[in-house]
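Once you scroll down, you'll see the structures, which are given as structure tokens.
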Structure 1
Amino acid sequence: MSPHLHITIVGLALLSLNATFIIWTIYKMKGMTAHIHLIEDFVKFYAEFSINGNNPQRMIEVYNEYQEKVEA
């Protein structure tokens, strides 16, 4: 076998390794977006909950809405 063939095989193997890493990273980021959305929802809930601090009835409504959203 010629040296060019060896270089080509090594190059393709490195390219395959790089593509695998990119796909793995995208897969992991997809899983992280769910966590990011949960954190975002909680921050929105906490902000609305804090704004309605003087109105206990509204605080209960906000909490119930948040629980329904989390369970869905």
Structure 2
Amino acid sequence: MAEFWIRIAFILAFGGGCFAFYRAAARAERNGDRPWAIIFGIACIAILIAGVVIGYYFEIFEDDDDDDDA
């Protein structure tokens, strides 16, 4: 049960961070501040990449595609 909550917290932390930067980029774009929109967009992508890398490094989401028994 603890693994479930660890996964949920991981998804909420990185998903929430990514969503916050996406919203900031959209708001900056709407206000006509293109340089900040680009910076926030890059930060959003960086958070997604960091989440994937950290998730695989700490094996938060196990890989079920292993064909070790073949």
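Every number here is computed from the coordinates shown, using simple stated rules; none is lab data. Here the structure is a predicted model, which means the values were calculated and not measured. Cβ atoms are built from the backbone, for glycine too; each structure is taken alone.
Ranked by FRET efficiency 1/(1 + (r/R0)^6) of positions 7 and 55 (r between Cβ atoms, R0 = 35 Å, to 0.05), structures 1, 2 are led by 2, which has the greatest value.
Ranked by mean count of other Cβ atoms within 10 Å over residues 15-22, which of 1, 2 sits at the highest value? Intermediate results must be reported in sequence, preceding the final value.
Numbers: 1: 10.0; 2: 15.2.
Structure 2 comes out on top.
If helix-only ellipticity at 222 nm (-39500 (n - 2.57) for each DSSP H run of 4 or more, over all residues; to 500) computes to -33000, which of 1, 2 did it come from? Numbers along the way, then the final one.
Working: 1: -33000; 2: -27000.
Only structure 1 yields this read-out.
One of 1, 2 was used to compute log10 I(q)/I(0) by the Debye sum over Cα atoms at q = 0.15 Å⁻¹, and the result was -0.60. Which label is that? Derived from the structure labelled 2.
State the single structure among 1, 2 that was used to calculate mean count of other Cβ atoms within 10 Å over residues 31-38, giving 12.0. Structure 2 accounts for this read-out.
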